[in-house]
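What follows draws every value from the coordinates through simple rules; no lab data is involved. Bear in mind the structure is a predicted one, so any value in this text is a computation, not a measurement. Cβ atoms are built from the backbone, for glycine too; each structure is taken alone.
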Structure I
Amino acid sequence: MKVVVVGAGGFVGQCLSRLLAAQDQSISQLVLIDKTPFEPMPDARIRTVSGDFSDPGLMQGEMKGASTVYLLASILGGAAEANYPLARQVNIDATLSLLEFLRDRNPQTRLVFASTIAVFSKPMPQTVTDATPTGPTMVYGAQKLMMEVAISNFAAKGWLDGVSLRLSGVMARDGADSRLKSAFMSRVFHAIARGEDIVLPVRPDSRTWLTSVETAARNFAHAGAISSASLGRDRAFTLPALHVSFEELVAALFQRFPESRSKVTYEPDSELIALFGSYPTLRTELADRLGFSRDSDAQVLVSRSFEQN
């Protein structure tokens, strides 16, 4: 079985690649693709490819014959807002070209697409469910939603066996890109671990949806293995996530690092609270029924996050 991970050098991509290599012995060939060079893994089944997944030659050479393709590569959040032409090139044009390539070469390919909770409008209702309407205001969320629609349409037509998974905030990349407005959520993990002071732009009781990178990777691997009959017509849904306050998260971090001398203070920013600290109750009945998982509490989230760093 040939499996391809596009965006394998990214935070989730690296964790997913390690997981697939370690746990899925049915994989005879694992192709890891990223535009930015990254460290190869010592496994004869694995080929590491540095290149742009929109390149026709790369698609022809690396995607052909794949039974599963994980598409994690994209232009994220604020970077998509700041550079619309680049975001369109990657998030729309290259992604759609890949869908069409797989449609034309092997419609039985399982495509697992990394979408985002940014497809929802703000403010959200008191409870978000599988029936909550989408309504993105950011370029990133809108482009992801466009590809969700395309993948669902391709699946309905029998052109491609695709599924879109909406990810919450994935914790906790060390050195998260400071240009991302959400970077403070990862930064607090490593500030407390190192005993550094940090100011959080939310309130202690502000609540968000988070998942550890380990749990995110396991959910993507599960999506690659689940049967088409189980998925049915529901080809875009939100993954389970931990609904947690920043006060609870900080307490769990100090429990993990009791000797930390870090001082955590709060300077609430209304814009950032609206974006990252006003998340309501999340119910993911479809994903729960299909066997996807969440981190059970803040202590588990913190533990799993540091196991992968």
Structure II
Amino acid sequence: MERIVNGETTSTDKEQEAQLRPQNFSEFIGQKKVVENIDLMVKSALVRKAAMDHVLLSGPPGLGKTSLAMLIAKSLGSELHLVSGPAIEKKGDLAAVMTNLKRGDVLFIDEIHRMHITLEEILYSAMEDFRLDILIGQGASARTMQIDLVPFTLIGATTRSGLLSNPLRDRFMAHLNFEYYEPETIAVILLNNAKKMGIELSLEAKNAIAKRSRGTPRIANRILRRVRDFAYVKGSFQVDATQVEAALSLLDIDDLGLDSMDRKILTVMKEYYQGGPVGIDALSATLGEDKQTIEEVYEPYLLKKGLILRTPRGRVLSEQAICHIA
């Protein structure tokens, strides 16, 4: 089963998010500084009749990086090419994508930090000189083949910008960081998307969903879809707080936005390790969960809410966490 409160894109999201995406910069709610910077860069590129400068978008998943990339391409009147960093395995894969770009196109590489360092190196000349330098052969017979590219814009999206090499990071003209949304901003997004879904949210219903969406629009939209389903089954197009609470209870999402796995992590730390400190390896073994998944999927929100604290000796439960699972 897909995890509702996971900010990563799922197969269901890909099918249903299209109708909820903003159609222009004015419809993009939140991330004001990011949007203002992008709007300025787009207008400058149109005036100069040149490709927009390369941009690195960083921040947790589900905050709108892909939606913003789509708006950039649309505003430039260009085609958007979406690829995933982990899907690019060979130099030839990257070369094939880049040689098919038309002048002014936008290349969006999601999870760019997961590209191999040898592929990053190909991007250096492509971003600076619009040229591919590819080494062919090995040893004494090795030679460099140069392929000219048309001017294009590279938008890199990453949840862990620190994993990018400095040479690649320095070639982006703008580094823009997405922050978690405040509940008030999520509430505005919910109202807009509820209208697109053909339902009405009461003030209490809107606030209840916003409070549990972990500051992430994608999670808010998932909860909204489940609440819509719950309301439709009950034969209503108007959603009140009672229906929201019933739907969230069914989804096992509590008043802090935690699901059963989040609470399991906190409970294991309390009952097995007396609240900590506990190392990630020990926690991973006890939970039967990959430690990278714990660090990248579960921990960020628990740390953000102050439920878990990181110390030199390991993870420690906060007083708030102990009270929450009591």
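Summary of values
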read-out	value
Label whose coordinates, when distance in nm of label points 7 Å out along Cα→Cβ at positions 275 and 291 is calculated, return 2.5 (choices I, II)	II
Among I, II, structure where mean count of other Cβ atoms within 10 Å over residues 59-66 as derived comes to 16.8	I
Per percent of Cα pairs over 33 Å apart, the highest-valued of structures I, II	II
Source structure (of I, II) for log10 I(q)/I(0) by the Debye sum over Cα atoms at q = 0.18, 0.19, 0.20, 0.28 Å⁻¹, for residues 35-82 alone, computed value -0.75, -0.82, -0.89, -1.24	I
Answer label among I, II for the case where helix-only ellipticity at 222 nm (-39500 (n - 2.57) for each DSSP H run of 4 or more, over all residues; to 500), calculated from the coordinates, equals -13500	II
At a computed 18.8 (mean count of other Cβ atoms within 10 Å over residues 91-98), which of I, II	I
